[in-house]
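FYI, it's all coordinate maths here, none of it is from the lab. Keep in mind that what you see is a predicted model, and the values were worked out from it rather than measured. Cβ atoms are built from the backbone, for glycine too; each structure is taken alone.
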Structure P
Amino acid sequence: MTGTDVLPLLNKIAASSSIDEAWGLATDHFAAMGFKRANYGYTRFRHLKTIGDPDDALFLTTCDAEFVKRYFQGAFYAKTPVFRWAERNSGACTWTWVKEAFEAGRLAPDEAEAVRQNVMTGVTAGMSVSFPEVSSRSKGALGLIADPGMSHVDVDRVFTARREEIMAVANMMHLTIVHLPQLSRHRALSPRQRESLEWVADGKTTQDVALLMGVSPAMVEKHLRLAREALAVETTAQAVAKGALLNMIFQRMPEVAQAAR
């Protein structure tokens with residue numbers, strides 16, 4: 001695919017109205033290249049050596065439920081060499097270096113064990129993209145697992161020939177996703193809770209919000225309390241900040257967009 005050929009796909013991803021739509025467009029493209037299994041992770045709350053509360057992180061995958069369970073059980077993902085590479089770097093690489101480091105005995109014991117476990121489940125060759133971030137608290141990365149039968153040499157060949165295309169699709173997907181509402185059953189806000197937070201963010205008092213929403217001040221306090229609980233924070237100011245970071249307020253939410261069609 002040439003640069004011109006990929007432009008329609010990039011435009012479709014950029015125009016996506018939901019994270020799932022952007023993810024689906026990108027992963028369909030990667031699947032056609034020999035990478036049907038893909039994992040993407042993004043956090044806005046990285047702290048020291050942790051990704052923050054897992055409920056606040058976004059994880060997308062095309063892998064089956066068994067893989068997901070294994071990958072997260074006991075924080076297995078954090079022991080893999082490619083995860084640690086992505087934490088410390090920005091850019092892209094194939095996993096040939098992991099194979100070479102493993103065979104040369106240069107990996108840490110837990111990394112080497114992670115490689116052995118991956119091999120037993122058919123996860124061997126692939127490539128990773130670690131996205132540059134403007135915030136010290138955020139980090140996003142994409143892992144593409146090669147289809148069965150593809151070797152490290154095969155992946156290196158694809159990467160060399162189509163690197164710019166892969167990076168263009170991956171970067172557009174990532175930039176689109178981080179600007180869309182991160183909807184989660186763990187962090188769900190009702191429309192009234194969102195509206196309450198938006199008015200508070202505009203500097204309105206509880207009395208002002210009650211008047212604007214046509215409810216009692218007690219009801220406004222209830223909406224704000226439930227919003228704080230949903231976002232797992234202690235103060236309304238924290239709820240406004242976190243809701244904004246997760247693109248959950250001041251957004252044209254998917255259900256509204258759907259109703260407008």
Structure Q
Amino acid sequence: MEEQKCIIELKGITREFNLGNETIRALRGIDLKIFKNEYIALMGPSGSGKSTLMNILGCLDTPNSGQYLLEGKDVSKSSDNELAAVRNHQIGFIFQTFNLIPRLTTLENVALPLIYAGWSKKERDARAMEVLSQVGLAERIKHKPNELSGGQRQRVAVARALVNHPSLILADEPTGNLDTKTSYEIMRLFEDIHANGNTIVVVTHEEDIASHMHRIIRMRDGLVESDLPNTNIRNSGNTEAPVSVH
């Protein structure tokens with residue numbers, strides 16, 4: 001059996017914030033390994049440190065101490081420019097509020113990360129079209145975000161996250177602004193993405209959303225309270241052939 005490839009290793013990660021005269025210890029020494037093609041829920045009450053941890057995993061923030069190895073490279077001491085390059089090439093982000101640019105079309109929103117990666121317009125459009133087809137939005141490439149439903153906007157955000165072939169996809173409350181039916185459609189899409197070999201970490205406070213994931217990490221007071229495999233994985237009941245998303 002092939003040994004699982006560790007793509008993330010955190011060693012003793014701490015993060016503190018100064019709030020007036022008070023020091024907030026958001027993370028108090030996190031040790032964590034994430035392996036290729038894992039599907040993980042990151043849970044915890046408000047103030048547990050899960051958002052801070054997500055920001056560090058996404059190279060949007062740096063720890064006060066400890067090591068963050070991303071595919072073997074220590075990024076915990078990287079410069080802002082180095083972190084920006086890591087975010088652009090190795091990490092796909094999906095946000096609760098979609099974070100689409102209103103004046104850009106669906107195609108332009110999805111192709112945007114490839115501009116920073118130095119792709120030609122022809123290459124950008126072809127790759128953006130490919131991932132939009134995979135998330136079922138090939139007919140919506142000329143629409144602006146305000147011409148799309150919430151579920152369609154989140155699909156655009158998913159396509160944008162996939163466009164760079166990232167090694168890690170981070171989703172922050174991806175169903176938070178969606179109704180129940182649309183939430184399950186997005187979870188089915190995530191299952192297809194995971195089935196095609198992607199590593200996904202989802203921050204959620206919803207137990208029914210977390211029930212779809214294969215591993216559940218629960219945080220409290222800046223520490224990992226529990227880290228367990230999900231023994232009762234809920235499938236979105238997709239009877240169709242899986243979408244080829246890669």
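With FRET efficiency 1/(1 + (r/R0)^6) of positions 179 and 235 (r between Cβ atoms, R0 = 25 Å, to 0.05) coming out at 0.45, pick the structure among P, Q it was computed from. Computing FRET efficiency 1/(1 + (r/R0)^6) of positions 179 and 235 (r between Cβ atoms, R0 = 25 Å, to 0.05) on every structure in P, Q gives 0.45 only for P. Work out the source of -9500 here, i.e. which of P, Q gives that when helix-only ellipticity at 222 nm (-39500 (n - 2.57) for each DSSP H run of 4 or more, over all residues; to 500) is computed. The structure behind it is Q. Quick check: 15.6 is what I get for mean count of other Cβ atoms within 10 Å over residues 107-114, calculated from one of P, Q. Which structure matches? Value 15.6 for mean count of other Cβ atoms within 10 Å over residues 107-114 corresponds to P out of P, Q.
Each of structures P, Q was scored by distance in nm of label points 7 Å out along Cα→Cβ at positions 59 and 147; the highest score is held by Q.
Comparing relative contact order in percent (Cα under 8 Å, 6 or more apart) across P, Q, which structure shows the greatest value? Walk me through the intermediate numbers first.
Numbers: P: 21; Q: 26.
Going through P, Q one by one, relative contact order in percent (Cα under 8 Å, 6 or more apart) is largest in Q.
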